[in-house]
Structure I
């Protein structure tokens with residue numbers, strides 16, 4: 001972003017993109033005005049229920065859950081390598097080192113932060129979202145009532161309208 005000579009930017013990240021946005025805000029290497037995370041973890045503790053779910057993720061189950069996405073993936077990749085990519089993603093999700101989730105370093109975020117969570121999100125708990133919003137000075141928390149994890153992806157206007165985007 002610096003190379004492109006962009007002024008202060010607003011970063012919006014869903015799930016892993018939200019983790020990346022938090023890490024960029026913590027690094028403070030780029031002028032960032034606002035960060036909006038949607039269904040993003042800032043930390044992964046061993047006692048989180050999703051920990052076991054992540055461990056059980058395999059390419060076959062993803063193909064079944066996201067069959068439409070699999071068709072798109074195979075059409076865009078002449079040599080699909082979904083099995084190794086799936087293993088790499090699961091390893092990334094389960095990595096609790098300082099290079100993965102930003103953890104307590106989120107306290108160093110100096111820009112505006114909006115944490116959005118769907119009320120029925122089975123991956124990011126209400127507690128996790130509240131903890132993140134409480135660690136960043138001036139952060140705001142928005143909960144989408146009666147919505148699940150995929151609702152934030154499939155209905156972006158529900159998120160962007162209240163954000164003024």
Structure II
């Protein structure tokens with residue numbers, strides 16, 4: 001009996017923690033769960049994550065309305081926090097002489113240095129679009145981390161000779 005109560009208790013604690021790690025989003029005219037997922041996660045297919053977190057207010061994924069408040073799990077980090085992390089990771093990548101370029105709609109769909117993308121994130125934040133700022137900054141942060149790993153891998157690479 002105690003084991004079952006412990007498992008239930010842990011399950012409730014995990015559910016409470018998951019809800020605490022969610023950002024609230026107000027649905028705007030023209031929004032869909034796919035569009036909201038693309039904003040926060042960069043992937044339209046993750047609409048189901050938002051749907052599952054909001055089963056108490058959404059019964060049909062196609063039936064959301066402007067003004068509705070939705071929980072966005074895993075998006076609890078503020079745009080300012082994501083931008084700060086992106087700045088740190090980008091600085092580390094630059095120290096390793098490894099700044100990548102990325103293609104993103106925020107820079108007109110052309111390949112731009114991560115520094116320019118980070119500036120686009122800051123502009124989005126300044127204009128009040130925190131979701132877009134966080135999306136761009138997350139891409140910068142992840143690309144900078146990959147650039148650092150690539151630089152480390154290349155530094156440790158040894159030539160191979162085959163006959």
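Here are the numbers for the structure shown:
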quantity	calculated
Structure responsible for -18500, with helix-only ellipticity at 222 nm (-39500 (n - 2.57) for each DSSP H run of 4 or more, over all residues; to 500) calculated and labels I, II on offer	II
Distance in nm of label points 7 Å out along Cα→Cβ at positions 113 and 137 derived as 1.3 - corresponding label from I, II	I
Computed 1.0 for distance in nm of label points 7 Å out along Cα→Cβ at positions 25 and 49 - originating structure among I, II	II
Structure (I, II) behind the derived value 63, 48, 33 of Cα extents along the principal axes in Å	II
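Any read-out appearing in this document is the output of simple, stated calculations on the displayed coordinates, not a laboratory observation. Since the structure is predicted, the reported quantities are computational estimates derived from the model, not experimental observations. Cβ atoms are built from the backbone, for glycine too; each structure is taken alone.
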